[in-house]
Every structure is written in C-alpha cells, then in structure tokens.
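Asks: There are structures below to look over.
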Structure 1
Amino acid sequence: MKIFDYEERIEEMIDSLQSVYDVLVDQHSKIEAKTKIEIFSDEPIIRDLVSDISLARDSVKVCSETINSLIIESETNGKEEI
C-alpha cells in the first residue's frame with residue numbers, strides 16, 4: 001500500500017471522527033440542559049434515570065473531548081510533515 005493510500009484513509013477517518021464529534025457536542029448540550037431540570041419526584045426509578053442521564057452526559061463529554069483531541073493532533077501532525 002502506498003503512502004498516498006494511507007494518507008487518504010487517515011483523511012477519511014478524520015472526516016468520520018469530525019462528524020461523530022459534531023453529533024456528540026450537540027447531544028452533550030441537549031443532555032446538559034435536561035439534567036438541569038428540577039425533578040419533583042422522589043421515586044427511585046426517577047432518581048436512577050437522572051443518575052443515568054448524568055452519567056451519559058459525562059461520558060459524551062469525555063468522548064467528544066477525546067475525539068476533538070485526536071482530530072487536532074492529526075491535523076497538526078499533517079501540517080508538520082508538509
């Protein structure tokens with residue numbers, strides 16, 4: 001496989017990661033807003049649901065930050081080689 005083929009595949013992966021990153025940022029914002037809604041129920045199922053949503057929010061944030069770091073690192077490395 002030629003270097004050009006690798007560069008093309010890496011560029012495709014970066015594009016895919018950028019798309020995923022955009023979705024995660026959007027979802028994080030939506031989940032963040034929902035976790036700030038005051039809940040007036042003390043039912044265990046409701047507390048568990050709020051806890052699950054908070055965990056999902058935190059996980060989405062970590063994942064989106066990781067993807068963003070990978071994209072930036074890849075773009076920076078590509079510019080250094082030119």
Structure 2
Amino acid sequence: MSLGTKNRQIQTADLCKQHLRDKHMDKLVLVEEFVHEIEGSGKERDITKWGQFTDASRIQEQTFQRLDEHFEAWLNPG
C-alpha cells in the first residue's frame with residue numbers, strides 16, 4: 001500500500017470520527033461505541049472500514065450523509 005493511500009485512509013477515518021463527535025456531542029458515549037464497532041480496537045483495529053462511507057468522487061458532504069444515515073440506523077435498529 002502506498003503512503004498516499006494510507007494517508008487518505010487515515011484522513012477519512014479522522015474526518016468521519018470528528019464529524020460524528022461534533023454533530024452528536026450529546027451522544028459521545030454512543031459515538032465512541034459506534035467508532036469501536038466500525039474499526040475495532042487493538043490488533044483488530046482497521047481504519048479502512050471508514051471507506052465504506054466514501055465513493056469514487058470522495059465528496060465529503062455525501063460521505064457525511066452516508067455516515068449519518070448509518071449511525072442513525074445503528075442507533076435505531078429495525
């Protein structure tokens with residue numbers, strides 16, 4: 001994996017997590033649980049999982065919209 005790709009993956013993960021923390025400040029414990037569920041922890045941690053919210057155009061607004069929809073569905077299953 002090239003350094004550029006890895007940097008983009010880290011940037012995507014950081015942007016997604018910060019967006020959730022900023023938008024859902026009243027639910028920070030749930031946001032952290034969601035983050036843990038998405039990327040895991042320890043040796044199992046995989047930041048590439050945040051890529052599921054992006055597409056080829058990498059438009060941040062659309063990424064955040066998909067992320068918010070996924071978070072809301074996670075909060076309110078069924």
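Asks: 1, 2: which one has mean projected area of the Cα convex hull in nm², for residues 12-51 alone, as calculated, at 2.6? Don't skip to the end; give the middle numbers.
Replies: On the way: 1: 3.4; 2: 2.6.
Only one of 1, 2 returns 2.6 for mean projected area of the Cα convex hull in nm², for residues 12-51 alone, namely 2.
Asks: Determine which structure produced the value 30 for relative contact order in percent (Cα under 8 Å, 6 or more apart), calculated from the coordinates; the candidates are 1, 2.
Replies: This figure was derived from 2.
Asks: Tell me which of 1, 2 gives -21000 when you compute helix-only ellipticity at 222 nm (-39500 (n - 2.57) for each DSSP H run of 4 or more, over all residues; to 500).
Replies: 2
Asks: Sticking with this one: Which one of 1, 2 has distance in nm of label points 7 Å out along Cα→Cβ at positions 44 and 68, as calculated from the coordinates, equal to 3.1?
Replies: Checking each candidate, the match is 2.
Asks: Given structures 1, 2, which gives the highest value for Cα Rg over 2.2 N^0.38 Å?
Replies: 1
Read-outs: derived from the displayed coordinates by stated rules, not from any lab. Keep in mind that what you see is a predicted model, and the values were worked out from it rather than measured. Cβ atoms are built from the backbone, for glycine too; each structure is taken alone.
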